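Below you'll find the structures, each written out as structure tokens.
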Structure 1
Amino acid sequence: MWQVRDDEPQYAFLKEPKAPAVNYYEAPIDLIARSGGEAPVNREMFINGEAGVGSNPNRNKQHAFHFTADNCIGCHACEAACSEKNDNPAHISFRSVGYVEGGTYPDFRRMNISMACNHCDDPVCLKGCPTRAYTKHAEYGAVLQDPETCFGCGYCTWVCPYNAPQLDPIKGQVSKCNMCVDRLEVGLKPSCVSACLGNALNFGVVEDLPDNREQAKVSIPGFPDPDITHPNIRFQQIKNMPDEVTRPDGMPVKYHRDEKGGYRPVVDQKKGVDKHWNLTRLSSRENPLVVFTLVSQAALGLFFSAFLGAEFGLESLVALRESVIYVPLVAIAVGLAGIGMLMSATHLGKPWRFYRGFNNLRHSPVCREGLGMLLFMVFAGLHLLAVLPENTVFISLAGDFGRYPTLATTLGWLGLAAGSVGLYYMVRCYRIPARPFWDHWQTGASFVGSAMTLGGLILGLLGVPALLLAGSAVDQAITVAVALMLAGCVLEGMGLVRHAQVMDAANNEGSASHYIQCTVFGKSYRLRNGLLGLNIVLSVAVLVLNGLSGYAAPLLTLAPLLLVSVLSVALIGRCLFYVLVIPTTMPGAFFWKNKDFEEHARDIGLAHMPQVGVVYDRH
């Protein structure tokens, strides 16, 4: 148990609450009642590895931070106390202080914001985590995370709107604010609250106003939409801020007061309007996920087109199914899916713990995505084994083992179903309210379009030459492969057009991402769009030439150009997808919370100095 000092100041102790029965979201504050009586009373939490139950009589009530913005002086004592208490390294900070500012001299105003984990009623980190490292406790309503269970995928850092989970690239695991439950057990407030010099931070049972407070608002300028997670933090802000406030960090977002008095995010054109290439900046720590998504989608597109084409009786694809190339095609699909799973594992902070990625199938789309792709590999691999005895090369080497068409077909359909589940949840992984740039149907259009385009490309590259060598007609195979590519490009193009329209009008962090896309990466963005249009034109041209006799030479000339263009669109587009996204985080103004400072430090060499405690944004 936490040891209370003999000279502990009175302000460090929790007060007796006078809270209502339900909170702002109409949920019971008594967590035993909220659980329907299923949560155990007086349960030992084994804090710091020790048994025992603390003396706090309100341990089964939801607790919350209360932040009075008018009182915060930006001294960062709360940050320092939190890091000292949790023994955090310099590159990890569970609590951060940022600010927004606005107005003009002499009426210039600034509002500081101190933010940590809000121990939400609906914690999206808990639902998103594939390893079940998170638990929402009936004790204090604390959302606690076990770093030793975590394997460092970082998905919780994506879905949390408040940047509460912190991914440590050295340890390869996530950790976060634990509400100082060891202090709560003995009636003390969290260390950050006790250290606050300006009496801005307070803590207690949610909806129980601290002394000398008159507001318990659920939002403040710069705070993400509370409907995403129902956070347990309350605010007081009596001093008025200007109608427009800006962030001092590098994020191109500012906030405008709306007609209801709240503040909504809009684009702040800090980067200017000039267009740049910045091709080197397309590389990021998410490169393994770029490869994972692209090769997995290529595998699904190849298998779906080859298997379904034969099942639907398309003459060329039936011939392909009966040829010696079908087994290598399926093997390539399985191999690509395996490479994708391997790249996904290398993205983890602790790759050797990949098996924990299936622990939260009840909630996590990451788990369902991984299981879908794994089952696709299993069933597609078994389908390959079932059709292997039909392969003439195999027969010549190993003899005739009979035919198993019904088994092969059944396994193929199972692979199709598993792959569909994997692709669906691959899309669901990115439909995140905390990242508005991704939270649009264009993500699905991009992923499905890539599967069709890349699958058709591989089918054409390998299937058509194989049919030519076998003396079979290839017109229909070319038509199917190129039609798939055309449909995929058109689908992705439609999604991109609509996505750009929505982001332009949205006035949120997604709009800021689109602004960066059109300026910082403007030329790369235009190149991708131009090549996508070229792919559509080339695909139509190939289809037209394929329908005419005597045009084999132009057809062969267009094929390499189409290959290079399709791969370029896929790679540039997917890299942009990852590097552009701006999350709904609170303002971060100082040092490594400020991306502009981080870039400056890397440019001048400061980031390479180990004494400043800097860690690159990687695993």
Structure 2
Amino acid sequence: MVTSEHLQGILNTLPSKPGCYLMKNEAGQVIYVGKAINLRNRVRSYFHDSGQDFKTRQMVRHIADIEWIVVGSELEALILEMTLIKKHRPHYNIRLKDDKRYPYIKVHWADPFPKVTVTRQMVKDGSRYFGPYTSVWAVHQTLDVLRRIFPYLTCDREITGRDLRACLYYDIKLCNAPCIGAVNQVQYRQVINDLCQFLEGRTAPIIERLKKEMELAAEELRFEKAATLRDQILAIEKVVERQKVISNEQMDSDVIAMARTDGEACVQVFFIRGGKLIGREYFILEGTEEAADSQVIAEFIKQFYSEAASIPSEVLLPHEIEEAQIIKEWLNTRRGGQKIQFCVPRSGTPQELVQMATENAMETLQALRSQWEMDTNRQSEALAELQKAFNLPEPPNRIECYDISNTQGTAAVGSMVVFERGVPSKGLYRRFNIKTVCGPDDFASMEEVLTRRFRRWYAAQEQQTIGEKADPAFAILPDLLIVDGGKGQLGRALQVLEQFGLAEKVSVAGLAKQQEELFLPAQSEPLVLPRHSQGLYLLQRIRDEAHRFAITAHRQRRTRQGLASRLDAIPGIGPARRKALLTRFGSIEGILNASIEELSQIPGITETLALAIKSGLE
């Protein structure tokens, strides 16, 4: 791999010490943050051709500068890496999708009469925090329930206990009125402490103590107080009834599982406290393309627990994770020296919990995708924004996007995805095996794909003229054509459109992934849509879908080529017999699992050749 003199100079002077490195593009933006025990070996490895996946090769192409920071240990490198990822949110790192801070419930414990609020930032001010949660709405719903069970202050009064009148909240039993002395400071703080215990899932001690207080109040003929305590106990028990009992053992665990589809990852966390499932949250991660499940889970653990208000003694996982030992060492320091265990259960209730969390993650991911496809308001908003951005006469009904995937120029595949009215029309997706391009030339490959696409459009017009049925994927022109790339890919797309006389009929743009910039014909400066606009979100979805579809097709082609080469090495197997074997058995594993008799049923394959096939593939 060719590197610039500037980068080569950096690679030659890297220290062989632990630390973090920041990859930057030409604009000076950090596009990737990593850590290493040996900076020299790790950073230099990115610039070796062998063994790099598609995402890494794409990243390396954009590296213009590298900054590195030496630290004293691997643990320090881990902590610094998390800080830098949170600060820069690099494009090529796996990261939690929302760039805003997640909400927490904050109990202002350092105040004489603590209030309970919602915040997005934990600070060391003596307060107690619970979370993070993914939804502010869910947090407020939780607080509505809590306030009915544990009435807490929400007003700004200075609490002296000598006010003449309480506010309306006291009358409707949403405040216990320390302002008028209805409860003293000790009693009020006990209520807030119960609230904290409740959020931690420690309900049994609360109920036991409240029952004793109720019995005492009844014995002392304080029936109104006894009735209030009875109602409080019933309210707590009603909530606890909905908490699934997981184990008779008083276990405290987090259960983490994941689902992935079409380049997206959803991680589900179950919170088990005192043997009860007290809550669950889901988190969406981005930048997960081509990353192993173990890597995605490891990155989630680092980012989630760097923000979590509490960490249990045990975390149940679907499989082993990368860097487990150093992550546990870091979590032990966050727990004040108390050890944490990562467990990958193989049977029993723990394994069932992991499976249940996995199923929830799958359902959540599917629901989120369906939500977009069914949300016509957002689709209409997105299409209206694109109409304005591209100066179209009407919202683009049909949008096509194209991408190229290859490994060092081999098994190159182009993808065509189609969105109609803002949702994918998967029946119209098409893939193109690149035939005329040698080597890793994405520009020429894009030109070939678009030429073949519009040649088929031209043929479809002739078919329809004589009454023949045409392929619907090619029979209609797109209102908007997107190519994955910058000015270079846009230029090739324009050449093809002009070749077919379609430059005035089809709007076209190049979408550069790094800065999410749109390059338009005859415009020197790129168009940048607002970061959180629905129009940009739709374009990102279409581009990511084209990328996923291209990579999937490329891997399938590469696998088939691998199968073919192994079969071709066997004497007596030519193209016809190879095709017949793969058609019948589907894969090398299928052929290996077939009996000699089954292989011999293929025309032209004798028993002797069947034995040679089994021997040659084993």
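Here, each number is a calculation from the coordinates, and none is a lab measurement. Since the structure is predicted, the reported quantities are computational estimates derived from the model, not experimental observations.
On relative contact order in percent (Cα under 8 Å, 6 or more apart), which of the structures labelled 1, 2 is highest?
1
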Original post:
Between structures 1, 2, where is percent of Cα pairs over 41 Å apart highest?
Top reply: 2
